[in-house]
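Down below are the structures I want you to see.
A short reminder: the numbers here are calculations on the coordinates, not readings from a lab. What you see is a predicted model; the values in this text were computed from it and never measured. Cβ atoms are built from the backbone, for glycine too; each structure is taken alone.
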Structure P
Amino acid sequence: MRITPTTELKNRFRVLQGRMQQLGVEAAILVQNSDLFYFTGSIQQGVYYLPVEGEPVYLVRKDFGRARMESGLKNILPLESLRNLPDQLQSMGLSLPETLGLELDVLPVLHYQRLEKLFSPAVMQDISPAVRSVRAIKSEYEISIMKDCALIMDRIFQHAPSVIAVGKTDIEVAAELECFARKEGHQGLIRFRGFNSEVFFGQVFSGTDSAIPAYLDTPLGGLGPNPAVGQGASYKKIAADEPFIIDLITAFDGYLVDQTRTMAVGKIPERLSDAYFAMLKIQEKLFQIARPGVSWGSVYEQCRQLAVELGYQDHFMGPTGAQVSFIGHGVGIEVDEYPLIARGFNDQLLEENMTFAFEPKAVFPGLGAVGVENTWRVSAEGIKRLTYSDESLLEL
């Protein structure tokens, strides 16, 4: 079992404390699973309390024993009830803050109201942008885990051709790949920050199903097995000479990488193969322009403009009427981290050791979809790949 080093946890909370000083926030409370894991090394239910100066406190409801085993933090204490939190903090010599930072993008309203009442008359302030900005810059420790994750991803994609066959259903192939992934070390759970965002390992679909839009803010949706799921693989049978697209998220020791490849049983239609190679050109454009100091929005606009110039304006990142306004998204503990390679993010700049997935895709209703996706690391010179599976348009 990998335990997050204490030095990692210290570096993380010290960076956040610096952001808190800039914002005038005297203390922060974090309770969301991903944030707990990042700052404590555990997701045991409780409260992470970080004063703007000094050491954090991890107050745990359930399970205290596991939190002590999993977290390298100095101050880990049991919390009998949230209502006792202010008194417990004061008993430790901590003064209650006048300004309290909370994860307002994910915190349920009822939970917010309880904390607001408990810490009255403190002013509640959104700490989520600061938390997300801190988490966006990965340490070498984090990147090493993501590299391990990429190894698992490559083994899955090397295995994929052996399970894809005409007559099988998309969901059969998805299940076989998911089973293989678990045996290779995939942790199973994939975390999103966005409300109502969920996915099961990723998306696997063939032919026309890959061009069916869904409720998710993604370029590909898929029919799914039923309306309760509404996305991903369905019971459609694979046919010859149609695209088969695999968009998977591998999760290992808390971290993720995201990768998409396109293949076919037989020969893929020329219109789709042309579109696939156009998507590779857009990925090459990313490689040329992405580097520290370039805005997220600028990368988006330049790559989208190339898609227009190549003739894919009506197909890029979704079918007409269902196109999404991003091409890439941060990846780490969650699928939807910073940076966002998206429209309108013109003031936010790429920084060294940010990690993100870039997924140019083209969708043709009634025919299918093609695309490529890799996870990248921002380096001092530009960007470097974390995922590396063969990008050939594989015709089985």
Structure Q
Amino acid sequence: MRKYLLFIFFLVSFFSFARVSHTEETDTLSAPSSAQKLLFNFYINSNFSAEKHTHIPSSAAFRIEDARLNLQGSYDDNLSYRIRMRLNRPFTPTSSDNASVGLDFAFLTYTFGKEHQWEMRIGRAYGMIGSYELDINPLYEYIFSDHLNYVVNGFVTVLQAGYRINNRHQIGIQGHNTLNESFGTHLANNGFVPGDFKASKTPLGVYLYWMGTFFENKLHTYYSYDFSQFVQGYYTHSISLGNQLTIGNHLAYLDLIYSHMGADYALLGSKTLNQFEQVVPANYTMRKNMVYKGFISRYQYQFTDHWSIAAKVGVEFSGNQNILSEHHRTNYIYSCAGQYEPFRTEDFRFYVAYIGNTIDYKKELNIPLEQLHRVALGMAYTLPLYKK
């Protein structure tokens, strides 16, 4: 893993040099004493929902689906920041990066160059995953894929360098922790034991990414490749191809995903095989050569200033290359919603939505089908608490 250490040393040296160079050219007496720009938002999604599940008793309740505080802005023309926390998640520290479960991100971004074409970022931030499902405002989604929930680490501590080639293309590299929890904690939290596997001495990864725009900003692409390690001697390769199309009042995205895990730290596929083999929970073990692949797509149409509809569908396969097939578990997600926005200048909406999820297993596994049906009536609001 020497290449990881060399990569991190390069980024730290590069960032330090850029900061020193900028400082030499800046009159410290004219530096701002506080942030030049500041935006403080409160995200909330609350509803009344009723659901029926094949394995869980039916229920109905008033729920807080999402509640987040978002603080972002810029200190000067070069240095910006962003902090976002989930209020309905615990604030217990994560064992790998010493952040917290409820912290989405807390990062600094420094831009430099004649046209600010270079960018450096440090802190907990978005993993540079080629996914518009991750990129979109979370209040707009009614169900998330297994890919974001289990397979990839959406919010991760990073050191990142990016370069804007022109107004249409940007490339970059991001070093990151593979997971926010340590090897032992991650397995124990999910009812697994190490077995013959050992923790990697360098549980790190590297994203290479490219973002592009075409056809007068109608088509956006966000592609990434990730190479990472969490278990000693086993590696993960992931490719994510995000595509977003905007034509008039129509907005759609399509994410294509593929991951091969030498050791399955996502644990979804391993859990299925442990259940098939009737292993007792808390004694589950990871399996080798697990594959996750599929697609997630969302479409929204704003047919008046106040009314819109949104629909989402995803199909995800998981399987083991050595046991049965790469399709021993299939996850289907689907939702549709009608949305009413009473104010044209506010990101505030009422909605009625249907959310569904079906998990189907290969016949040989003899595991029953799982199905969820949920109906929700609620509201979502991005409330601007303060703006400077």
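Comparing P, Q, where is FRET efficiency 1/(1 + (r/R0)^6) of positions 164 and 292 (r between Cβ atoms, R0 = 30 Å, to 0.05) highest? Don't skip to the answer; put the middle values down first.
Working: P: 0.15; Q: 0.45.
Answer by largest value of FRET efficiency 1/(1 + (r/R0)^6) of positions 164 and 292 (r between Cβ atoms, R0 = 30 Å, to 0.05): Q.
Can you spot which of P, Q the value -10000 was calculated from, given it is helix-only ellipticity at 222 nm (-39500 (n - 2.57) for each DSSP H run of 4 or more, over all residues; to 500)?
Values: P: -10000; Q: -3500.
This figure was derived from P.
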Given a computed value of 0.30 for FRET efficiency 1/(1 + (r/R0)^6) of positions 188 and 220 (r between Cβ atoms, R0 = 35 Å, to 0.05), which structure among P, Q does it belong to?
Q
For the read-out FRET efficiency 1/(1 + (r/R0)^6) of positions 196 and 324 (r between Cβ atoms, R0 = 25 Å, to 0.05), a value of 0.75 was computed from one structure; give its label from P, Q.
Q
